[in-house]
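Structures are listed in the sections that come next.
Just so you know, all these numbers are worked out from the coordinates, no wet-lab data involved. Just so it is clear, the model here is predicted, and its values are computed rather than measured. Cβ atoms are built from the backbone, for glycine too; each structure is taken alone.
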Structure I
Amino acid sequence: MHPTNRLKSSRYEADIQDAIQSLKDSSFSSVRAAAYHFKVSRDTLRRRMAGGNSRAQAREINQILSNAEEKTLVRWITRYTRAGSPMTPSLLKELAELIRRQRVRRVLGNEAVVNTTPPIGHEWLYRFRNQHLTV
């Protein structure tokens, strides 16, 4: 996603969260009024009030690493670079694989299943770096 679109998306998500909080605080009497005030979709606001997921949450299941796992990877990268170690593409993929294997073991508990997960591709590396420009 282009950085500008990512910024718009995060602002929109923040507006939805503000609208949800305002409805919970009884600042607005209806979903329609809150949606109008925060300039968000009524349908989206209704769905989210009913416990629906955001787009990011819905897509997380299809990601190689979950959002929490990506944050863990970013922390590891930061530690490596602070220690003066260069973060090479192969090391980055190796760390990502390690994090993913830990999740698979925790969920499935079977060593054989770990080997059936497809390897992290070269394109994932570029997408990860574009999403996390600070590392």
Structure II
Amino acid sequence: MKEKLNCIMVIDDDEPTNFINEMVIEEANCTCHLEIIDSGIKALNYLQKASTCEDKKNSIFLPDLIFLDINMPCMNGWEFLDEYRKLNSRWILKPIIIILTTSLCPDDKQRAEDILEVAGFENKPLTEEMVNRVIKRYFDAA
């Protein structure tokens, strides 16, 4: 990786998982800013605010990469993606979205592959190797 990403966002409702995700991403030393958000609704609010005007003073950045959990209360990952699609239609730069889940259901993987906004599907836990592989695949120049 040549340069750090500006911002990585993790959307997951599980606090212990987010603690590990934060440690893994910090250990990978691959981003200037890390946003850990515990619900799809909060993530949409953040993205709406970030998309209208990046506010460096208040640390609001549009993420380059989003790791998204599927199984969350109130708004699951699929519902988040439906709302996200409406939100991001006018963005010039669009984040890479990776589904990060415990689901082993082949239907979930197929559903993710059928969604244009989803770049990949990975099984938890998030590892430093996985983070580096995703960044190399989607952000490193050939």
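Comparing distance in nm of label points 7 Å out along Cα→Cβ at positions 18 and 50 across structures I, II, the highest figure comes from I.
Comparison across structures I, II (criterion: mean count of other Cβ atoms within 10 Å over residues 66-73) gives the highest value for II. Can you tell which of I, II yields 0.93 when Rg/Rh (Cα atoms, Kirkwood Rh) is derived from it? That value comes from structure II.
helix-only ellipticity at 222 nm (-39500 (n - 2.57) for each DSSP H run of 4 or more, over all residues; to 500) computed as -21000: which structure among I, II? Source structure for this number: I. Calculated for structures I, II, distance in nm of label points 7 Å out along Cα→Cβ at positions 74 and 98 is largest in II.
Once relative contact order in percent (Cα under 8 Å, 6 or more apart) is computed for every structure in I, II, the highest value turns out to be that of II.
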